[in-house]
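Q: Listed after this line are the structures, all set down as structure tokens.
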Structure 1
Amino acid sequence: MVGVDAGGTTTRCLVATLDGAVVGRGEAGGASQRSSTSRPADPLATALRSALSGVDHRLVAGGVIGVAGAGEAGRAVAQDAADTAWRSVGLPGDVTLVTDLEVAFSAGTARGTGLLLLAGTGAVAAAFRGGALYRRCDGYGWLLGDEGSAVWIGREGLRSVLADLDGRGEPTSLTAAASALLLGRTDDASDREAHAQALVGAAFAMPPAHLGRLAPLVSAASEAGDAVARAITDAAVQRLVHALDTVSRDQPLSSAGAQAEPGFGGAEHPRRRQTVVLAGSVLLSSGPVSAGVRARVRERFGAEPASAHDGAAGAAAIAIGRLHGTTVAPGVHARLTGG
């Protein structure tokens with residue numbers, strides 16, 4: 001079976017036997033129609049071709065491709081890209097398209113019910129019941145949402161740099177760091193307007209997904225004590241956790257019961273013990289946003305969150321489960337994901 005996880009910056013493919021042994025991997029650039037630069041079918045085909053290089057294509061029984069931006073608004077384009085890529089590498093049968101949410105949740109747990117919080121290039125929270133996506137919050141793309149994502153953090157950091165340069169904002173170490181990354185030089189105090197315009201030009205010349213490259217600079221500055229950067233990372237934690245809380249409110253309670261407590265949005269609702277999966281580069285790497293979100297999840301849900309490190313493995317797990325008409329066996333899931 002084939003599993004693919006196509007995000008805004010990277011597309012990963014995994015080929016596995018039905019008992020969960022991984023026999024091939026491939027990688028390519030991003031395949032999101034909203035934030036990547038290439039035709040979505042091209043990186044999908046590249047990743048598939050690489051992963052299948054040592055595999056007899058006749059043995060492939062099927063596959064699942066999870067694509068960022070493959071919700072209802074972008075499903076037709078994503079399905080066409082998946083079908084085109086599948087056919088271009090000569091694979092038999094049909095491929096199943098899902099969103100990146102399904103593959104991320106599946107990568108973190110073999111259970112069918114729980115919560116997902118994803119913050120990478122984009123950001124979204126989701127609730128699952130019986131293996132199906134039940135409810136989602138945000139994930140609207142870099143222009144309209146994705147609050148707390150790498151792109152959001154990077155954009156907020158760059159906005160703060162511009163405010164520093166034109167005098168609207170507080171001085172911040174992000175000005176020198178962002179200028180070094182985008183312009184190859186640090187602050188030019190002699191002409192701050194020209195400096196700001198140069199940064200604007202560099203930002204608009206990049207694909208939106210590349211704004212996420214600024215996120216590690218914001219995290220590092222926050223940890224070093226920069227007040228402007230700390231305000232951004234604190235806001236990212238708040239927005240991500242609020243999205244997770246929003247999708248959790250009508251999830252079924254665990255057998256452990258519940259007690260009323262204030263929610264992140266201020267309303268009283270039951271404390272729930274649930275499976276929570278964290279995914280995406282912002283939440284899987286060390287830093288103030290990841291640490292803040294994990295602490296709030298432990299406080300809110302009373303358990304350590306699971307980590308979804310390999311979305312392609314999650315896609316393959318979905319494919320294997322669907323072939324058997326059930327959820328994937330825990331042992332197979334562990335072999336696929338390294339869990």
Structure 2
Amino acid sequence: MPHALIGPIAVYLPERVETNDELRQQHPDWDIDLIEEKTGIRERHLAAPGETASDLAARAIEKLFSDQQIDRNSIDFLLFCTQTPDYPLPTTSCLLQNRLGLATRCGALDFNLGCSGYVYGLAMADGLIQSGVAKRILLVTAETYSKYIDADDRSLRTIFGDGAAATLVTASSERSLWGFQFGTDGSGADMLLVRDGGSRDAQDALRPRHRKRWNSRLYMDGPSLINFTVEAIPRLIDEILAANQRELGEIDRFILHQATRKMLEQLTERMGVAPERVPIDMAEMGNTVSCTLPILIDRMRQRGELRSDAVNMLVGFGVGLSWAGCLWTDRYQSCK
């Protein structure tokens with residue numbers, strides 16, 4: 001039976017870079033040094049006015065095609081993860097199929113998940129490959145959260161950045177992704193929320209968990225999200241290990257969603273593992289939501305930090321509430 005392999009990844013970050021020095025000048029009352037210490041973020045890339053998630057996605061995909069000399073007619077399926085689609089309908093993946101000149105026999109699917117989306121996408125790609133439906137899949141994540149954030153919102157503007165990542169997932173005879181597990185708790189939907197833009201009337205829409213302090217369309221209850229994360233994610237990790245007869249010490253790297261430095265440090269302490277086994281790398285791009293995992297994998301590959309014989313764990317978590325994880329060995333490194 002064929003299995004999914006995480007192949008090459010291409011990342012696109014918008015040209016506009018917003019630094020913490022700029023924020024310090026615009027908002028001298030913000031304690032930028034303290035914010036940077038907690039978030040681990042120095043700068044973030046922001047989509048230009050009129051630049052959408054599909055624009056970022058298209059640039060990432062074209063970069064992947066060009067850098068890896070990929071025949072676009074070889075793509076069987078496009079999986080597109082975003083929470084900032086171009087339109088309520090049609091699906092953005094259909095627009096991308098046409099824009100990129102993919103074959104009309106190519107399947108195309110949008111799915112709306114945030115920080116757990118990449119792991120969910122890998123699971124769907126693995127299912128398509130194991131069922132024989134597809135052999136070469138584009139798994140694309142793209143987000144423009146900045147369009148939901150007010151310029152005076154200290155809690156959000158300092159964290160979120162925009163970006164896109166395109167991953168070629170291919171069929172392989174070797175298993176490199178396994179042990180998928182998922183979690184959902186919709187009772188926490190009011191922790192991270194955009195109330196408008198859907199078909200629910202405003203008077204009936206979900207309301208923020210606590211008082212809304214800023215005018216952003218996006219609301220986030222950071223403390224509640226941290227509490228959720230430090231409880232649910234170590235439990236998920238334990239469940240994945242137990243289900244696959246693995247011990248904590250057998251995992252080389254825990255590749256976790258890059259939310260903020262503070263959150264990842266609390267998770268690392270709760271898990272009881274050495275900090276070097278939980279990479280933190282978001283200083284130059286911020287929290288890019290569904291894109292953090294593929295961006296981190298790409299950067300770790302470039303630095304030679306992923307061994308082809310090592311077992312790693314991929315974990316995403318956040319808005320929904322939604323979480324997902326799996327075990328992964330980077331076989332692509334050994335077959336390049």
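Q: Thinking of 1, 2, which structure, once Rg and Dmax of the Cα atoms in Å, for residues 141-292 alone is computed, gives back 17.7, 53?
A: Working through the options, I get structure 2.
Q: Now for a different question. Match the computed value 22.5 of mean count of other Cβ atoms within 10 Å over residues 5-12 to one of the structures 1, 2, and report its label.
A: It must be structure 2, since only it matches.
Q: If we compute distance in nm of label points 7 Å out along Cα→Cβ at positions 53 and 149 for structures 1, 2, which one ends up with the highest value?
A: For this comparison of distance in nm of label points 7 Å out along Cα→Cβ at positions 53 and 149, the top structure is 1.
Q: To which of 1, 2 does the computed value 16.9 (mean count of other Cβ atoms within 10 Å over residues 61-68) belong?
A: 2
Q: If relative contact order in percent (Cα under 8 Å, 6 or more apart) computes to 26, which of 1, 2 did it come from?
A: Working through the options, I get structure 2.
Q: Work out the source of -13500 here, i.e. which of 1, 2 gives that when helix-only ellipticity at 222 nm (-39500 (n - 2.57) for each DSSP H run of 4 or more, over all residues; to 500) is computed.
A: The read-out was computed on structure 1.
Any read-out appearing in this document is the output of simple, stated calculations on the displayed coordinates, not a laboratory observation. The structure displayed is predicted, hence computed values, not measured ones. Cβ atoms are built from the backbone, for glycine too; each structure is taken alone.
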